[in-house]
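S.K.: Take a look at these structures.
All of the numbers you see were taken from the coordinates with simple rules; none came from a lab. Just so it is clear, the model here is predicted, and its values are computed rather than measured. Cβ atoms are built from the backbone, for glycine too; each structure is taken alone.
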Structure I
């Protein structure tokens, strides 16, 4: 097989946008997907389909010298294998921290001026009972691994906790229910020479799935600077080279608690495709190949709206009215992200 410039683990919509950014910079890409039908298929220069345990992963590792990810849900053995033999952005240590909610929260709380919601590890029903009392008789039980878009999450209180007596507590935490003012996120791209921070955006979730992102977030300047400084502190502590998204809660007193990290481009950064001089995807590519990233330089206040499930059936109308992005997913599912569009605001 010929060598490609960039190997991308995962072929979803984030992988699709990474391939497009690579092509804009005259770079070739190869995608590794564990499904036959995937969004990036028509945008990459080559692809390999297989599971993480078969020989095809070795073929993928030989296909490039530089790699990145579009999902953190990758076995540690695979991440470490790539990191030992080639260069991975962000590196496997960073991805592994972000893969596990318990480890991630312990890491975040070890950084000066960075805090999360209160939480406890839950290994059995007794842990759940004690933790529930500690958290004021309500909490959110969350799987430490493979949780996204609300998967593996359960609201627990004194009325329903008995329903979990026979629950299989295989790596779960419970965290307090926060009375926050709004959700925001900050994306940072970093190299050993410089960094670039995308300004905070405001995120609206429904059923734990991002529905709308608004730039700029309606927060005061001090809160905005605090959010950016938190993202910089976290990325510096990690020794980041690549991209990192920091999801945060703005509390009623304008203090900030960090919710979670994503060591990859993020849904809440899609607005940067149309309303920044340098998108999150292009800066990821620059962090890998150029050694320097560029300022995003936003050009316009805007909104990004996700197309979820059956709303995708309206895509022809949406294409006529907005800048519409199709994720080219074959099957429409009720809570599946099928595309998005952006609009000036």
Structure II
């Protein structure tokens, strides 16, 4: 599975974004310190009203909010695109269709009420080809029973032997928890979004830039200060935002518990489930489908169409790569895409 490669790309985007924010944080702090020193030196030289007005109208030399927003948009978009690739990989993993031959075998065993031993279940599991094959096998195992003799007293108070089906479910089918898998992936997405949307420096130096006062609040504070000469209270950040700010710092660490839990889950998934079997030859149906999609009368255009289709649909890419007319070009194009990811 390629999730490791995509997760590495996600972490690269996070690292680059954090570097930009940390650089801007240093610059912003330097400007704020310089501003405070200048206002202190204005004391005794200018009226308090003038100093207040100057402080209120002060603006940094650059648009820190705009620069952070632009960097966030770029890197967050890239990171989420890589996470989408992981989800597509997971989707493909769980969407492997049921093998008709395997399904027929399981159905026949269930229909005739065959008594299947643990060893036989293990052999069947080895023959399964994907999640849904395992799902069928799991259901068969859950309903396994065996005949069991029981003795009970009848109406005449005499012992009577009866035979009943005793449940002995087989729990050895290695079936991934599909809900847990997607929940782990969503947790990773949430952590990545928190990193991009809530990080404002290691010591929250840019909190006023990342979480600025609303325009309405700024106007209200200015009116209160002008009318009553009451200095507005410093911005108070709500508890939820504070938690997100603190959590965001951890989300840049590749060893963050959310990322390691996801990696462990994916490793377990790869170990539990067999890799989907790849086609090695084209069927007549495959060839008819290809000829329906691509007009072979114009070889150059047909080659371009084959590559375009292969890039957009992994299922069609598999059969196109086996077609002697388009296979070489398709395989080369897909390899280049993989190298650039």
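S.K.: I have 30, 19, 13 for semi-axes √(5λ) of the Cα gyration tensor in Å, for residues 144-255 alone, calculated from one of the structures I, II. Which structure is it?
M.R.: Derived from the structure labelled I.
S.K.: Using the calculated result 109, 82, 31 for Cα extents along the principal axes in Å, pick out the matching structure from I, II.
M.R.: II
S.K.: Sticking with this structure for a sec: Work out the source of -22000 here, i.e. which of I, II gives that when helix-only ellipticity at 222 nm (-39500 (n - 2.57) for each DSSP H run of 4 or more, over all residues; to 500) is computed.
M.R.: Derived from II, not from the others.
S.K.: While we're here: The value 21.9 for mean count of other Cβ atoms within 10 Å over residues 88-95 was derived from one model only; which of I, II is it? Don't jump to the answer; show the numbers that get you there.
M.R.: Details: I: 21.9; II: 14.8.
Going label by label, the one that fits is I.
S.K.: Out of I, II, choose the structure whose coordinates give mean count of other Cβ atoms within 10 Å over residues 8-15 equal to 17.8 when calculated.
M.R.: The value was obtained from structure II.
S.K.: Still on this structure: Given a value of 6.8 for distance in nm of label points 7 Å out along Cα→Cβ at positions 48 and 176, calculated from one of I, II, which structure does it belong to?
M.R.: Here the read-out was taken from II.
S.K.: So if we calculate distance in nm of label points 7 Å out along Cα→Cβ at positions 24 and 320 for every structure here (I, II), which label has the highest result? Kindly include the intermediate steps, with their values, before the conclusion.
M.R.: On the way: I: 2.8; II: 4.0.
Once distance in nm of label points 7 Å out along Cα→Cβ at positions 24 and 320 is tallied for I, II, the winner is II.
S.K.: A value of 3.3 was derived for distance in nm of label points 7 Å out along Cα→Cβ at positions 240 and 272; which structure in I, II was it taken from?
M.R.: II
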